[in-house]
Structures are given as structure tokens and as C-alpha cells.
Structure I
Amino acid sequence: MYADIHSHFVYGVDDGCKDREAMEKLLAALQQDGITRLISTAHITPGQRHFPMEDYQAHFREAEEIIRERGWDLSVYTGHEILYTDAAPRYLREGKALPLANGEFTLVEFMPGEKYERLQEAAQKLRNAGFIPVFAHIERYEAMNSIKHVRQMRHEFGVRIQVNCHTFADRQPFLRRRWLGQLIREELLDYVSTDTHDMPGRDPCMEKCHQTLEREFGPEAADALCWYDAQELFENT
């Protein structure tokens, strides 16, 4: 069984699933991939773009209904993937942006070329607001290509680090594979997640990712990254 803390299955609110049928197909694929705990992380840009919260909540309830009707062993939770803006801490405090699984962790993303100083500022302000940042798909950020920067974020700011499972499941250049291996050996990586959107193209591959991690880094590392480490996010549920 796997925990997926980053997905876009709720339809009609971002660039994920477009309708209920697509959502049902994606949920089926996620549970078939072995996922039993799943967080919906719809995109939100605080203060810059309207987010349809009522639609999100209604469509999330439809997802719960589908799961009950199908009898799947799949628990779903609300959340957002926040494109960081200066308004993000306030949105979280006011409930206009949703933390992961109604807890203290919040999934945050940045533009690929964002300066490292901006990532530091975001981490500090989110911590000051009472939230623990989870940096989404750090393999996309130029500033996090430096292991030194990842170490500082993880150890000094308490940031949790997430990488997409396709990054492990798919072939990568040598330098990228070495960087990923260093993240795991130094225990800097916390979670792998699908970041799945719609089918096909952004399909789940957690099982394939787990197999790759198990083969290259051992079963304990694979289980931790695909399940055990993520359990801290569900302590308030």
C-alpha cells in the first residue's frame, strides 16, 4: 500500500481532471496502483487567481461517493498545491487555502527559475504562520539542484521534500540520478508522489517507482518514501 500526497483528481478546478468521468477513471487507476491514502492538491495561486472553493468541496464529495460505491480501500483528503505568493501564509491562516489533510503541512510550489532566497523567504514565512512547508517536485527547481541548498531547507527550516514518482520510474541523465541518490542516502527526501493529473499522460506509477527504489536503494528506503514517512501528514485525521 502507498500514500500519495500530491494529486489532481478533483475535477473542474485546475488543470487536472476535466469532468466526473475522468475523475472516476483516475481514481480507479490510483487504487489499482496500490494507493490507499490520497490527498487532493488542486492548484491555487493566493491573491492572484480566483479558486472555486465551493466547486472543489462539492466535487471532492463526489469522489468520496464514487469510492464508497466501488468499495475501494482508498481514503481521500483535501489540500492545495500552492504556487507561493506573499499572500500564501494569510490564505492558509484564514482557510482560503487548504493544508494537507487538514493538518499543519502545506504543499508549496515555485516557478522553476525562482531564486533560492525566495524559497528561503517562503519557508520562513510559512513556518512563522504555523505551517510546515512541503516543497513540491523539487527536481524542477534550479535552486534546489544544489545538495547544500536541500540540506539547509531540510535541516534549518524543517521543510519536507517531495519528488514525483515518474522521476524515479523513468530514465534520467546520469547527473540527475546521482543527485537523487544523494538525496536518499543523506535522508533528505521525504516523499515520492504521483502528481497525477488526467489520464493518459500523467498516469500513476507508484508501484513502478517503488520497484525502482527497492532495487536501487533497498526495501526500507522504498517503503519509507512511498508510505511510512507520509504518515506524519495524517496524524490529525
Structure II
Amino acid sequence: MTIGNKVAAEFFGTFWLVFGGCGSAVLAAAFPDVGIGLLGVSLAFGLTVLTMAYTIGHVSGCHLNPAVSVGLLVGKRFPAKELVPYVIAQVLGGIAGAAVLYFIASGKADFVAGGFASNGFGAHSPGGYSMAAALVAEVTLTFMFLLIILGSTDRRAPAGFAPIAIGLGLTLIHLIGIPVDNLSVNPARSTGTAIFAEPWALTQLWAFWVAPIIGGALAGAVYPLIAPDPE
């Protein structure tokens, strides 16, 4: 595949992740009487990755996330020359997904953007968690997410099941992390919604770039120590 094919796949894949995952939070989580709640939003994020992994995994690897790309780079599963194009495509895809979601959501007469499913800590944490708690949660949950990705896509792992493990893994970490900071583990997802939210979201965005990338890089370094490749 050419780099053009790959970045196009990453753009549309990240679009789907943000539109589907954040869309479930903005449009459906608290819908009167039949809202899907935290469990539904968590499952929606997992389903976006699972469906895209089968759709574009053979094209770009289905990263959809700068922290995933960095983790795979550190783990020697991804070439450094493709990192910047991937990250740009992911961020633009995330912004595009959030833009379409904003257009739809604003079609409601009493719409107020508010946090717009953005990530936040302190006063902007769903559960009132501190900045330190949010940072540790993001590092830890991104680390575990990348371990799942690295392990399930290892050539020694059973073939064909990686998207299921990764999708369920993302669902699980959302079940854990949404109360803390709406859960990021993905700087592109965080950037997309922050642009359309109240101003506080952009002031806290740095945390949702720094922590996931640290977590991803740590996993990329640790996985080869856990499961060294004899070749």
C-alpha cells in the first residue's frame, strides 16, 4: 500500500472512531428513557475500533490514534518515516468526525455544546478527579491498551482475532476511565472534540496528548521484554 492509501484509511478510520464513540456520548448517552449510559458509550468506542480493524487493518494497520502509532514505533512494528503523516491524518480525521457530530447535535433547538464529550480533570472530570489522577489513569490505560494491541497482533498470536481483543480492550478501558476524565487514550479523539467544546477543553488538552503518548511508548518498550522475538 502507498502512504496515500494508508493515511486516507487512517483519516476515515479516526473519523469513524470519533463520530461513533463521541457521537454515542453526545447524542445517545442520556437520551430520555432509553439512553445507553456509560456501558453503551464504552461499547460504542470498542465497536468503532473493531469494525475499522476489519475494514482497514490490511491497509494501514488501523492505528486511529497517535499514541498507538508511537507505541508501535517504539516496539519496532512501525516505520519512523510514516509517523508524522499518520498523526496528521488521525488528527484531521478526528476533527472531521467531531465537526459532523457538532453539526448534527446543533440541529436540536436547545443544543448547548458544553463539554461536547471532551476529556477533562478537576472541575471538568465527570467524577471530580484530580489532574494527577487523570494523568495516571491515561498513562496506565493507554499502556494496557497498547499491550493488548502488541500482543494480539504478534505474528505468534492466533490469526484473525486481534480486532476482537482490541475492540473489547477499548471497551473495558472506557468502562474504567470514563468517570475519571471521559477517557482519552487517544490524542486525536481528544483534539477533535476539544475544538468544538467550551474553551476549558483546549486548555486541558495538553494532558491528553502527553499522558497517552507516554503510556503508548512505555508499552512499546515493555512488550518486547515480555515476549521477545527469537528472530
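Read the figures in this text as sums done on the coordinates, not as results from a lab. Keep in mind that this is a model prediction, so the values were computed, not measured. Cβ atoms are built from the backbone, for glycine too; each structure is taken alone.
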Given 2.5 for distance in nm of label points 7 Å out along Cα→Cβ at positions 61 and 205, calculated: source structure among I, II: II
Compare relative contact order in percent (Cα under 8 Å, 6 or more apart) across structures I, II and report the one with the greatest value. II
Computed -12500 for helix-only ellipticity at 222 nm (-39500 (n - 2.57) for each DSSP H run of 4 or more, over all residues; to 500) - originating structure among I, II: I
Re FRET efficiency 1/(1 + (r/R0)^6) of positions 109 and 125 (r between Cβ atoms, R0 = 25 Å, to 0.05): value 0.95 computed from one entry in I, II; matching entry is structure I
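Work out the source of 0.15 here, i.e. which of I, II gives that when FRET efficiency 1/(1 + (r/R0)^6) of positions 77 and 173 (r between Cβ atoms, R0 = 25 Å, to 0.05) is computed.
Numbers: I: 0.15; II: 0.80.
Structure of origin is I.
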Structures I, II, by distance in nm of label points 7 Å out along Cα→Cβ at positions 37 and 85: label with the highest value: II
